[in-house]
Structure 1
Amino acid sequence: MALPTPVMTPTQITFPYVVQPGDTLESVAERFGVPVPTLQALNHLSPGPLQPGSLVFVPGTPPADTQGQAQVRIVEVIAPGFLVQERVRLMNLSPHPIRLEGWTLADDDGNVFRFPPVVLYPQGSLQVWTQAGASSAVDVYWGLDRAVWEPGDIAVLKDAQGREVHRFQVSE
């Protein structure tokens, strides 16, 4: 008796896009040249606004201007103004692990956090807590005794060479 021949199902290549304030399903579709219904189906989205900081998977490969660059993004600032809950969540959208040692995260008041030796793995996230605590692979602590972030602030992430990698406006 012959065994059935396995059939390979093609896998659609996609890349993640972090929704920015003001993005709509239509603007994301237009930016990447993808039909709106395709984005809706791929991401199981219904019509309506997109949530800033959420991920939308886009068919195809990332645009040339993002390939080969560190694709670490600030995806949200959680509980701005409340020290015990305040934190910034970063995500690595690239297919490669990224060493964050020497990178900085700063607000527009001159507060600067310098990352310790930590690796952010592909599709992994890391939380930068404002308060003091014991760091781990997924949580690092700034060690401050007061909240830093407030709605409207701009969070700026820079690599170890001081190049801006991402900028994010804190929402309420």
Structure 2
Amino acid sequence: MTTEFKETTPPEIADNPFTLIGSDWMLVTAGTPDAYNTMTASWGGMGVLWNKNVCFCFIRPSRYTFEFMERSGSYTLSFFDESYRKMLNFCGSRSGRDVNKATATGISPVSTPSGIVYFAEARLVLECRKIYFQDMDPAMFLSPDIEKNYPQKDYHRMYIGEIVRCLKK
């Protein structure tokens, strides 16, 4: 495992965002080395908003990571190669309330210079400073099939973060 990252800029990311997020998945992590949580996500996006390079992600209030996102001003998105699929499945199907995901999967938490956790095994890391959030409102769904994603009526909160650091191997 190489842990050497080099800093780059969002426009230099060569990955297709549809593949990167929707197929490859990512770990969304919030908190400090002393207290953090991570979860697997396959919903989100990246682009330009308000003249800033941004990423957005969605977290249900029932997820443990939600508590950390609410307390933190920043979060990271960590992307891995396919050899980490089993780890991503584990982190998406277990709660950090019940298990230390890093210990259970063997991934190594490290932190950015500003103290936000990401993982040494990632191939790409985006550190994002939260600049906006909004709760999903089912009254705004224009397509009726969206509701099927919410059988428990546990609508996501969307977080938009300005990308302040981009690290790649």
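Could you figure out which one of 1, 2 the value 31, 29, 18 for Cα extents along the principal axes in Å, for residues 60-123 alone was computed from?
2
For mean count of other Cβ atoms within 10 Å over residues 20-27, which structure out of 1, 2 has the highest calculated value?
2
Cα extents along the principal axes in Å computed as 69, 41, 29: which structure among 1, 2?
1
Output the label of whichever structure in 1, 2 has the greatest value of relative contact order in percent (Cα under 8 Å, 6 or more apart).
Greatest value across 1, 2: structure 2.
All of the numbers you see were taken from the coordinates with simple rules; none came from a lab. Source: prediction; values computed, not measured. Cβ atoms are built from the backbone, for glycine too; each structure is taken alone.
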